[in-house]
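Each value in this text was obtained by applying a stated rule to the coordinates, not by laboratory testing. This structure is a prediction, so every number in the text was calculated from the model and none was measured. Cβ atoms are built from the backbone, for glycine too; each structure is taken alone.
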Structure P
Amino acid sequence: MADVLGPEIFGHGKSKDYGLWYWAGQQVLQGRPLYPSDVGEYFEFIYPPLPAILLAIPSWFGKIPLYVVLSILNMVAWWYTGILSNAMTGSDRRPGPWLEALPALVTVTFVFDMFDLGQPNLVLLAMMLSGFWSLQRRWSWLAGFMFALATAIKVFPIAVLPYLVWRRQWAAVLSMAAFIGILLYVVPAPIRGFERNAAELKTWYQGMIGSSSERGFGQRDEQNWSWVNQSVIAVTHRLVRPLNYNQDDPNKPPRTMNVIDVDYKTANWIVLAVSALLGLGFVAVMPQQARRTARSDAEELGILFCLMTVASPLARQYYFMWLFFPLTVLTHRAAFDERAKVRLGTWLALGAAGILMLLSLPPFPNVIQAWGNNLMATAVLAGSLAWHIRHPPVAAGSDAAAKLKLKAS
């Protein structure tokens, strides 16, 4: 909070996205537009109308109250993420204080970014975890609401929807779809007016989702193909097209890293193929319904969080905050698995992922991030979780067999 409030109280004002959040809240309070009338113009605010309406409430009291509220939300989300992550590992073991703190320590640089930048990804993570926590207790409509709220704030959590369909969580699917419509169209209407909100939502969709080209997508062309973006889309394009990964800074000389040279359309087909392989690989390791256990569900969700992180078109450094849950699951496996060699192998995998993530810090050059060090760390974590799903301990396998036998009887 000192990093957030110190510059605002004692300096020249907090920078990064905090000023933008205050501006968006004030636009709502004063009845001004959130987006330019021309879709081709630059969007200051690149989120749907709902977040601006939520920001308007604390913005009415001024900048400092707004920043305090955002900081407290991040604090609560951080605490809640740790509690839920450790409770959902399926290990039936309570970790000691050092083990419980380990995922938080590994991801502390991402958490600092949440406070420093004012981004909501940590809050979204807490929402998604609470959604799955609710789903495990068969509170499907509450789970759908949490998934919808996260999606209505920042679109990339929509990636959970295919998973819910595959697992036939129909109530959660219907709830999520219904609440997305309510949060995007109904909730803003009394404040912005139904027609105006619908028009703004259309403008936002056309400018953010409906526009993409060789230059980039989503109103931030200078970031899309640069080293700051480690999504599957961006890294694949940098590897197959001669793109300048320094384009976010015009003062830096152009640099490319492609291993082959194809056109934009072919690169998109390669991205589609890679994404399909990742999706099919996930489906292949997912256990059948009858063989699911609390342990395998945790590992499955860990992989899902990995995939949702890198499936976002723009995955900056702080997006990898979502690795908190996969890290927690693997930490439990490394500490509590009954097989000594498996514990050692899991610790080694965690160490490898940690080293890869450290390569994002100074003094390491940006080219390492251009090659996708965080993306590689995510692959290590997802691969380790997949191995655990396919190789459960004997006790876990016996439990699954007992459940299957009980169901048959």
Structure Q
Amino acid sequence: MKRHRGHKARLRLTPAQAAVAEAQGHAARALWNLLHEWWTMLPQERRGLTAADAAIRQGRKDLPWLGVLPAQAAQTVLKAYFGAWRNCWAGHTRAPDFKGRFRSRMAVDIPQGRDLHIVRLNRRWGRMWAPKIGHVLFRWTKDLPVGRRADRDNRVSGARLVKEADGWFVVFRVQRDVPEATAHAGPTVGIDRGIAKSLALSDGTFREHGPWLTDGETARLRRLEKSKERKRRARTSGESDSRRLIRVYDQIARLRATAKRRAVDWQHKTTTEISGTFSRIGVEDLAVSQMTRSARGTVEAPGTRVRQKAGLHRAIAGEAWARTVTMLEYKAAERGGVVVRVPARNTSRRCSACGRVVPGSRETQARFVCKSPGCGFEANADTNAGRNIDHAAGQAVSGRGDLGDTRSVKRQPPAGP
């Protein structure tokens, strides 16, 4: 079985190499915008992959600044643009649009793995070749199938240079030949995602983390945010940002990138441990994007408690619930397990012991005491929700089958004599 994964590593570029990489990144973005303008300007009968390829070749000849982008990277931009339209026609995404200078991430593709010439130099560093940039160093944090260990089934098939707030990175596309996963023999589990408890498992354990930034970093971020607001207020309307303001923006972005990198590292380690322990993992089927939608409303119907809801939305976004489930899904599949999404309705209100929903059973945010006559089950509220998720995941493969009698006690039919 062929497995395709990405591996991200930090690049160590010289100032001259960084300048060339930035020029290529801007050229790739500009090529996308020119291609979009060409596509929307021409009538439908004159659009096509061949005509677009000819237009790109002519543009690279006429515009010297566009020629800094390697030819294969330009072809990748063309393929990505047409792929975006195909996804739009299939109803998966919106139509492609212009890429803004400050709203898009700079990226340059190296589609052929044989052009990389990856060599491991020592325990910490490796070397690769980037077209029109030269040999560049990258941090060696994971063994790659290169050299004698590379073959048709185990190889690096390509890479992408990406600029983030804290520097340049390379993302390798790694293909490996792995044996078919056997059925996982471990126990099952239900996971309730939350804010106070990041992950509450049905076995009574929790997976928690501390703040992503230290106290000193948090204080520095607060000072930078205040400095940003002062400089923005001092700027007159229509005036471009000063160099000091841009520098503050960059410092804030680097701190936030550090927090995200630590969050992703915790998620990878936690999901690897969970997927290796449990065979079936139940999670709530949540529409996270709609849960974090702005509560401001409209002028005619303004929202209520907007500031409180904004704080909750930030906390949910900081936990990255959807990314956790995505990691669990592919890691569980690699180990012979499965992730089952179940409806989220009443998972935190239903008693996991008797299966009834009684108003007032959730006494506090963290404590659940069933008020059903003859039950009295007590547990942590998140653990009780995890048990309900585990029970629902076991009802059907899809998790959307018959979940039993989920009516509340008030609507239950009267007991017999």
Study note, to complete from the structure: For FRET efficiency 1/(1 + (r/R0)^6) of positions 97 and 353 (r between Cβ atoms, R0 = 30 Å, to 0.05), structure among P, Q ranking highest is P
Practice item. Of the structures P, Q, report the one carrying the highest value of distance in nm of label points 7 Å out along Cα→Cβ at positions 137 and 369. Key: Q
Exercise for review: Can you spot which of P, Q the value 235 was calculated from, given it is volume of the Cα convex hull per residue in Å³?
Suggested key: Q
Review point. Of the structures labelled P, Q, which one yields -20500 when helix-only ellipticity at 222 nm (-39500 (n - 2.57) for each DSSP H run of 4 or more, over all residues; to 500) is computed from its coordinates?
Key: P
Exercise for review: Compare mean count of other Cβ atoms within 10 Å over residues 113-120 across structures P, Q and report the one with the greatest value.
Suggested key: P
Study note, to complete from the structure: Output 1.41 (Cα Rg over 2.2 N^0.38 Å, for residues 289-328 alone, calculated) maps, among P, Q, to structure Q
